[in-house]
Structure I
């Protein structure tokens, strides 16, 4: 039989994600059959005097409809908790690290973390044509299915499938589009995303971001000076910068915290005239080009008459100048003979700090070589990553758009620079920010024709040191960085310092489990296969010591909108163990029969148990026990909803 998600995904079209979002915000424009009432919508537009035919353009590329469809699909994977980590070093941590395909992880988080993430920083593959990107999707549909989904003819289908394993612009955009679409849903209304990119895809990224986030929500294109010296072997230019595109969910309500003021900047303020309003510094009062009406003579206290320099004028009108002069806000120098300057008091500066500019110098936020050297030293002198980002670079982004309790996400975690940046920022301002990292378990080896493990081109050092995949290195980096931060801040470390994480693997069920699902008959009176066991770490052939029940429960809780640190209560019905969260009872394991049903109904009838919903794993129930439970719940005075999941 098909799983619930498989049934849903068969109905998904390129505009499904958009329609779901529209239905959530404008349900009044949908008919009972779920169709959108376009005529009603047009009428509303006309009544509000909006030009529905206004000019505009958008970026088209091979695979766009496929990418849009991917954004609307349900996950086909399960979330497997790493119980060894989660009961050990990560037991009390609020941070999360997911190993798996970030598209699947983003799908899993759509309910639990919708509108909850404050800031996203990502450093996706740059698509330079140097083996740093190849489109990974294998199109797990038949040609007939693809043609039907998107209304393609044979030539169009051939073009779509041509992006497989390629690094073309269309392939890169098809890869990025659904991930950005899903990421947008996770951001709060005042949330912000930083996307690192270089010249190869900068213009294309800008266009799809304008489409997904809205061009009105574009905040900046930051230029990061990543190199401090030219590469003289370059034929024409030696690139010295990368970009970060910055978009907000709703730019109308977003305001930066600003850059923290340095001691050097504060030292520029003084109070030479003992002004009771406190320390100040003076600004040039002339501006250019000249504004005719703002050119007028000013008499200094010493009696000297001065005018603005040639081609310039005063920045204040004559009336405004007189007002500032009367308020002792004009400074003529200690001898009263200088050109007038405007006094700006430190007490009147923006409480949020210095407004950031769009060019970030390497002296302020670090450069690429510095980041490589730092990470190499942290990892015991071994170079595992070629181009990591500096911690200070990501930390500045965090400073600008987060508060002390923010959630920061990076779904291209790489070397986990973002995780360290979050931890360091918490030390700097005593914050309690939490991170969510996602990293594909990209292997550091491949299997040769003799069946032997052979290190990849850039993975030899990591492979020889026992790291089988990139995500393992990232997690080890977080541990080492946290240990260093603890050592460096031993005397001032907060009691609730969180330098660890809970770890989850997002994986597809095995072929055998999928075959068992296909063969399952819900009308059987006997169960021949323990379906729960197929979802354990052991059956999935991954480390972590998770039982099948723990995997299913973790996956369901995320689906139902619960965070990963939710309180789970164990409930016993005789010798059967179930789990309860809020007013939802989860029944997963085999072994539920009439005895447990009677006990459940008795506890509900005596108000010993307060339930609204029972969620059960359909593969663990034969038809007779399932019907008995259904009928029993229907007879209760208080309504309890039964949800069967497959």
Structure II
């Protein structure tokens, strides 16, 4: 787990060094830089900050020179690299024990198509001197980030956007901001800046240094069945296959040359991963957060699960002051506005666990792949009511008054379509009657609507959509939350084989009356952990943001979310109408605090990161 950088632009060495310093929290063990003279006399600079996980020897430091013609920078892990060596590289002599070298050897022998054989989380770029090409890829589900800037023959990439922005003048992307206001996250391939984009999950690319041509292709998508799975003939068959895949996914992710642990919140997904881990090694410690505010503390649930499995568990004390410290700091390492405040406790428990381990396993992905959200039940119950996806058309009616519109639809949206918006995980509130925000137009620009509108896939289209959107937000959150303290998080449920097989399972395998949501995962888990320890309502992992905004952060909220700031920085909102909502909230009126957090975070990001940075 690391940070990568590369550019064809000519910078002074001190600028490149500072760019790498900006993300050295991602890889504190080694910083490397290589300047490569290309065949046409130009210069390509590669940079890397390393968190050592596999083959701790300096021989595996990056940029890694495989041959005189092939160099690589790589972030992440290819979990099946030992199997790849055995099956495909038996005739190749390797000088390290790293997965980095395996990527290079696979590329040299099989080309960029070899990425389809990699099982892992990764973002990498290889420079091929013979062809004068940069080639690279991002993993199938988008666990690892990849930002890039392409302008003519100039191409620059990095693991975080501020690395690219440093020493360059970029413009705010208004469309990305509008998506953020709706969803609380900037969706791929957008970034906060017009000039910078994200490589999407499951995409690979080639960049011709001579011509400046960038070619991006999709090598994996939600309907890909590269494993050749067939639909199960029975529920029992499906359950056994999911169980086998999960066990193998965990096995692969336990390989490391550093201490390994597992997160355990006491919920279904993290308990399932912890239970499987215990079958391989009962000595691996589980980590959970213990909050001094009993309203949010669920550590006793995790302790009960750990005890039933016979694994050690450490309750990491997380005080209100601890959370506040992370809250005040998270903009600096997140790099783009992000409105999910569960990032704060996630960051804190990662920081505590990092005191003992360098790698940790978690349960991310279960909700998106196996129908873990109540919205799936809601949607399934209503699909039969509409010809074609009528409710999807209604979805993108504006909940702001759009420019030139005569009808004030804000009130009707709040009441008539609130459940639809809420079911999609989007924000549903009146942001002050913005006059300039046309949600219909924005909906047409939404890069992943095609997944939601695929009628042939029925309710599965909903899960597909979440894999491309909400899972993107989850991945951004956990990447920044863990890399902030140089902790590598591995997510077995997000193994691509598990994802592919989940696409073949019917709705009733995912949800039924007795077990409810995530039926098949619960069924597997209850074979290892007593059901009574887990049979309770789902709760989020959130800090007391509402209390902060009415208490110790009240004056800061009033200062940041001000009339002038809104008018200048968020023209989609009507400041005259929004400020009274803010004031009502501060006085105790029950107004969605997520609304304020969304606006607060954007302005804080802009002022502390964008201006003169």
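Each value in this text was obtained by applying a stated rule to the coordinates, not by laboratory testing. Computed from a prediction, not measured in an experiment: that's the story for all the values here. Cβ atoms are built from the backbone, for glycine too; each structure is taken alone.
Of the structures labelled I, II, which one yields 3.3 when distance in nm of label points 7 Å out along Cα→Cβ at positions 167 and 479 is computed from its coordinates?
Only one of I, II returns 3.3 for distance in nm of label points 7 Å out along Cα→Cβ at positions 167 and 479, namely I.
Taking Kirkwood radius over Cα pairs in Å, for residues 175-342 alone as the quantity of interest, name the structure among I, II where it is greatest.
Once Kirkwood radius over Cα pairs in Å, for residues 175-342 alone is worked out for each structure, I has the highest.
0.40 is what came out when FRET efficiency 1/(1 + (r/R0)^6) of positions 143 and 463 (r between Cβ atoms, R0 = 35 Å, to 0.05) was calculated for one structure; which of I, II is it?
Source structure: I.
For FRET efficiency 1/(1 + (r/R0)^6) of positions 231 and 359 (r between Cβ atoms, R0 = 25 Å, to 0.05), find whichever of I, II sits highest and give me its label.
I
Taking FRET efficiency 1/(1 + (r/R0)^6) of positions 519 and 559 (r between Cβ atoms, R0 = 25 Å, to 0.05) as the criterion, which structure among I, II has the greatest value?
With respect to FRET efficiency 1/(1 + (r/R0)^6) of positions 519 and 559 (r between Cβ atoms, R0 = 25 Å, to 0.05), the highest-scoring structure among I, II is I.
Thinking of I, II, which structure, once log10 I(q)/I(0) by the Debye sum over Cα atoms at q = 0.08, 0.10 Å⁻¹ is computed, gives back -0.75, -1.08?
It traces back to I.
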